[in-house]
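Bear in mind that the values in this text are calculations on the coordinates, not laboratory data. All values reported here derive from a predicted model rather than from experimental measurement. Cβ atoms are built from the backbone, for glycine too; each structure is taken alone.
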Structure P
Amino acid sequence: MTCWHWEGEDLILQVRTVPRAARDRLGDPAEARLKVYITTPPVDGKANRHLVKFLARQFRAAPSRVHIERGQTSRDKRLRIEAPGRLPPGFAPLDA
């Protein structure tokens, strides 16, 4: 089971955030939850805002097209990326 699937043109991600990381980066998308390492601490919603901006850059989508659907106050989140412009390595279909 992977951490992502498509709903029409939208990409749905199951994410586990790791705040206060040394650098921003994506983990292995083949896991049940994608670990997203972010440098921001989880204070006053700063980590969520940073997560949205980071994922928007990774998937070439406007930050307004990245939505946290579940888990605003949890490390485990469900996110929707509306029509991403690209898929980072590891997200492409195996037959592509």
Structure Q
Amino acid sequence: MNERLSRDLVAHIAALARIDLNEQEITHFTEHLEKVLDHVGQLEALDLESVAPMSHPYPLTNVLRDDVVGPTISREEILTQAPDASEGQFRVPPVLGESP
């Protein structure tokens, strides 16, 4: 990165993100953000014209196991353990002031 990242810019970004940083933290993050931006600059300089876009760096096929139905607990058994149930469903307190 040619242009040095300023402490004022880091403080401004922290203020926009509503992150309260003290002077020592501003210095710390300024140094670390400069390193990150330098690395990004190195990546941007790479010639990737001959590299095909990809979603994963390794040629993987479906790595998930097959869905197999296994033993389950009945709805009635689950509802008997609930603090409050009605009509086959869990009852929960109202949300955001809604009336029951």
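A value of 12.4, 42 was computed for Rg and Dmax of the Cα atoms in Å; which of P, Q is the source structure? Answer by label: P. Of the structures labelled P, Q, which one yields 13.2 when mean count of other Cβ atoms within 10 Å over residues 10-17 is computed from its coordinates? Source structure for this number: Q. Taking relative contact order in percent (Cα under 8 Å, 6 or more apart) as the criterion, the top structure among P, Q is P, with the largest value.
Matching task: -4500 is the computed value of helix-only ellipticity at 222 nm (-39500 (n - 2.57) for each DSSP H run of 4 or more, over all residues; to 500). Pick the structure from P, Q. Label of the source structure: P.
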